[in-house]
Each structure stands twice: as structure tokens, then as C-alpha cells.
1. When distance in nm of label points 7 Å out along Cα→Cβ at positions 86 and 110 is calculated for each of the structures P, Q, which structure yields the highest value?
2. From which structure (P, Q) was mean count of other Cβ atoms within 10 Å over residues 70-77 calculated, if the value obtained is 15.4?
3. Where does the value 14.1 come from, among P, Q, when mean count of other Cβ atoms within 10 Å over residues 6-13 is the thing being computed?
4. In terms of relative contact order in percent (Cα under 8 Å, 6 or more apart), which of structures P, Q is highest?
5. Could you figure out which one of P, Q the value -6500 for helix-only ellipticity at 222 nm (-39500 (n - 2.57) for each DSSP H run of 4 or more, over all residues; to 500) was computed from?
6. Name the one structure among P, Q that mean projected area of the Cα convex hull in nm² of 11.0 was derived from.
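Rule-based calculations on the coordinates, nothing more; no lab input. As the structure is a computational prediction, the values presented were derived from the model and not from experiment. Cβ atoms are built from the backbone, for glycine too; each structure is taken alone.
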Structure P
Amino acid sequence: MNRNRKFIRLDTCLKCEYDYLRAGEEIKGEGVVLDISGGGVKMVSKERIAVNRETNLTLEFPDGALKIKGEVLKSKIEWYISDEEKKTFWATSLTFKDISLQERKKIIQYVHDCAQEKREARYKNPRKK
């Protein structure tokens, strides 16, 4: 774990929805969370969200959705698919803002449970050399 991180980060694949205001207009979209920790997420979406923009996130956990405010730390092109298709996917890193202790605990518990499942799966199915 990076020494500067307060929370363990987990690679994952969670659906999410987001919305934010841009020039007074509400922008809504969907994405996929690629990693998550008690401090924030990295998601991929078709929309570039500006750095420092406050964004409302709805994270789709297996046991129900969680709505959290976040602030964009960085946004960069993650994938680009041919000029003909003109598809660009943006990786956006967000830190959680004004998150309650209960919300943070739910996220940390999810990270812990998934990490535990991965460890158990590794022991059940060790790689053959």
C-alpha cells in the first residue's frame, strides 16, 4: 500500500451513476468504478468531468445503492477507440466529500469482504506451475 494512502484500495467493477452542474445545467451519466477505497474511487465514463468539480455519485453495491458526494482530483483519457467510432472513455479519480462515518464503514466493509473472497479463492484454486 502507498504510504500516503489512508485506506486500502480494491480493484473492482461496480456500476455507478453520477451527476453534476456545468454552467447551471445538470449533467447525468453512467460509469464503472474500477477501484475503490474508503477515501474515493476511480471510475471510467464517456464524459470528461473537470478537476475540482463536485459530483454526486450513486454506487451500486450488491446489497444496495449508496449516494455520496465526491470531488474530482483528476480526469484523463483511459481508452480511445478509432476515429470512425469516436469513442473516448475517461478515467476520473474522485475523493469522497462530506461522507458520513456509516457510509465510509460500508465502503470499507465492502473492500474488506471482496479482498477476503479473493484470498479464499486463491487458496481454493492455487495456480499450477
Structure Q
Amino acid sequence: MLNISPRIWATIGALNCFFAVALAALASHYLGEMEKVGTFLKGTHYEMSHGLALFAVAWVSSKSSSPFAAIAGWAFTLGIIFFCGALYLLPLTGIKLIGLAAPVGGILLLSGWLSLALASWKME
């Protein structure tokens, strides 16, 4: 379950980038209040940048047998769900408790970058 093919990581990355663009367009047209739009767009920014990071995971995992590449992929994917999900849901629902997911997601995103660095270091 931990090791996933590079094709899967690239596909997940591309889909995240697609959703980042689509959600940014929806937010700018339908959310209204600038504060809500700003929070929502911050989520799309992070989803886009970490969707692109999944392409790096795909490339590194194709060149390295290190388990850190898969760990990075899972950390980025879960980090996007928690961090960006909180930034999307908070302005849509107004439920402040949702914001507690953001730090968990942030830690996962940071863990993804460290894991990617370790996997890259172990590349052949």
C-alpha cells in the first residue's frame, strides 16, 4: 500500500492542479466577500503548488527505491485534503472548528517536503 507507481502520483498531481484552477474560478465568481475569497484562494494556491509537488514525487519514485518517495506522496495528498480542505470549507460554512484541520495539514505538507528531500538524496 505504501509504494504506488509514478503514474498514480502524476495523475493525483494533475487532478489536484485541475481542481485548484476550477475552484479558484468558482471562488472569484461566486463567493462574494473578499475575506472569504482570500481564504479560499489561499487554499487553491497551496493545492496547485502541492499538486505540482506530486509530479516531483512521481519522478523521484521512478528513479529511487527509497520508501521516502511514497511517504512524501501520501503526506502531500493528505496535507492537501486537510490544509486546503479547511481553507475551502471555512469560508463556505463559517464553522470555525474546521480551521483546526489546517495545522494538521500544514504539518503533513512540511513532512512531504522533508520526505521528498530524503528520497531525492537517496536517488541513484
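1. For this comparison of distance in nm of label points 7 Å out along Cα→Cβ at positions 86 and 110, the top structure is P.
2. It was calculated from structure P.
3. It was calculated from structure P.
4. Q
5. Checking each candidate, the match is P.
6. Answer for the origin of the read-out: P.
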